[in-house]
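A.B. asks: Dropping the structures in below, format is structure tokens.
A short reminder: the numbers here are calculations on the coordinates, not readings from a lab. Just so it is clear, the structure is predicted and the values come from calculations on it, not from any experiment. Cβ atoms are built from the backbone, for glycine too; each structure is taken alone.
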Structure 1
Amino acid sequence: MLKSVLLVEENNRTISMHSLQQNCRTLHRANTLSESKEFISVVDAAVLHVPLSKMNAWQSNLSGMRKLPIIWLCSENAAPKEMDWGFALDGILYSSMNSIEMQYALNWSLRVFQQRKRWADERDQLLQRLEERKWIDQAKTVLCEIKGISEAEAYDFLRKQAMNERKRIGDIAASIVKVYQLIHG
């Protein structure tokens, strides 16, 4: 069960959300972005009851404030035919859902959000490793040129220097390349 949910209803389109209320301890309602800012730090998820045309803006604004599951509360006749909506949703709810259906949909949405978050973290780590690898390759080239050593010896030098200074090898490599560029640039 979610502890706290932010229900965004643009234009005061208040509807009965008994099923949603039963699946969280606290339901905060907001009609504007400024009202949403008041609750964003204390909620576990955001449910957006806004037109499809405004979803991208709302999703972008809320994600910019805090990373949390974003779920669209859609009326059955407003559901788009294609599934590629152009924004990242973690789930979809319908006002006609009963409490058990809504509970399953909310749990699924949390799972999707956690998976999406894990993938984003892994992607960031991989990009960081790629960047680090570029610095290491450039530093090996610089060391080979300046010291007249092989690539393997240059890598060993970087590794030993990183251990001696208790720094990451990528940081040592970046420092070497930057100093070389400063001197020879």
Structure 2
Amino acid sequence: MDDELLDLIGNWVEHIGATIAAIGETKQLAGEEELGYQIGTVGNAVQGIGNALQAIAGMEGTGAVVGNWIQASGTAANSLAEYKLLQGTIDDIDAGRLEIIGDSLQSFGSMFASLERLGENPKLVYGNILQSIGAALEGIGVYTSMVADEQQGQLLETIGGWFQSIGTAYQAIGATRQYLADNQTYF
């Protein structure tokens, strides 16, 4: 498999994972906390795999590769926090701290990757920026849940999750258009 195809697949895998994670956040907002954690664990893991595939493909400069690895580590932290909550091996405060770290890494990594993509593919840049904002909102939501209002915090996490889903959709569409243009392939 060539690197460009691996990058394309990574973008779509990341989008699928981000959308699954957003569904998990929505379930938690609806009061289905355990199901939301189960879905979120899978979604964040899939999202991280997508980031890793993009980093391995190395289609863009060092900044995008590093940004994707940072994002992958952030989604891994989020997946781990939700998994440990399901297993009862971590308390809410420590899980919240781990999620804040994960969301911060995702936000930073996504913004870092967007800097490498400036001027190349606007959909990838817009997608990264939306994803960065979404991850930041999720981190703020976790913090809000910990120190103030759990329902308000979960609402912020859910909105952030959907921002990430929309951002990764932009990225996947942009990567698809680039792949088709580079390969003169039309459907």
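A.B. asks: Which structure, out of 1, 2, was mean count of other Cβ atoms within 10 Å over residues 97-104 derived from, given a value of 14.8?
C.D. replies: 1
A.B. asks: Same structure again: Suppose relative contact order in percent (Cα under 8 Å, 6 or more apart) works out to 16; of 1, 2, which structure was it derived from?
C.D. replies: Corresponding structure: 1.
A.B. asks: So if we calculate distance in nm of label points 7 Å out along Cα→Cβ at positions 33 and 57 for every structure here (1, 2), which label has the highest result?
C.D. replies: Largest one: structure 2.
A.B. asks: Given a value of 2.7 for distance in nm of label points 7 Å out along Cα→Cβ at positions 1 and 161, point me to the structure among 1, 2 it was derived from.
C.D. replies: It must be structure 2, since only it matches.
A.B. asks: Can you tell which of 1, 2 yields 1.4 when distance in nm of label points 7 Å out along Cα→Cβ at positions 73 and 89 is derived from it?
C.D. replies: Of the structures listed, the value fits 1.
A.B. asks: Have a look at 1, 2 and say which one yields 1.8 for distance in nm of label points 7 Å out along Cα→Cβ at positions 113 and 169, as calculated.
C.D. replies: For distance in nm of label points 7 Å out along Cα→Cβ at positions 113 and 169, the value 1.8 is produced by structure 2.
A.B. asks: For which of 1, 2 does FRET efficiency 1/(1 + (r/R0)^6) of positions 65 and 153 (r between Cβ atoms, R0 = 41 Å, to 0.05), calculated from the coordinates, equal 0.25?
C.D. replies: For FRET efficiency 1/(1 + (r/R0)^6) of positions 65 and 153 (r between Cβ atoms, R0 = 41 Å, to 0.05), the value 0.25 is produced by structure 1.
A.B. asks: Related question: Using the calculated result -19500 for helix-only ellipticity at 222 nm (-39500 (n - 2.57) for each DSSP H run of 4 or more, over all residues; to 500), pick out the matching structure from 1, 2.
C.D. replies: Here the read-out was taken from 1.
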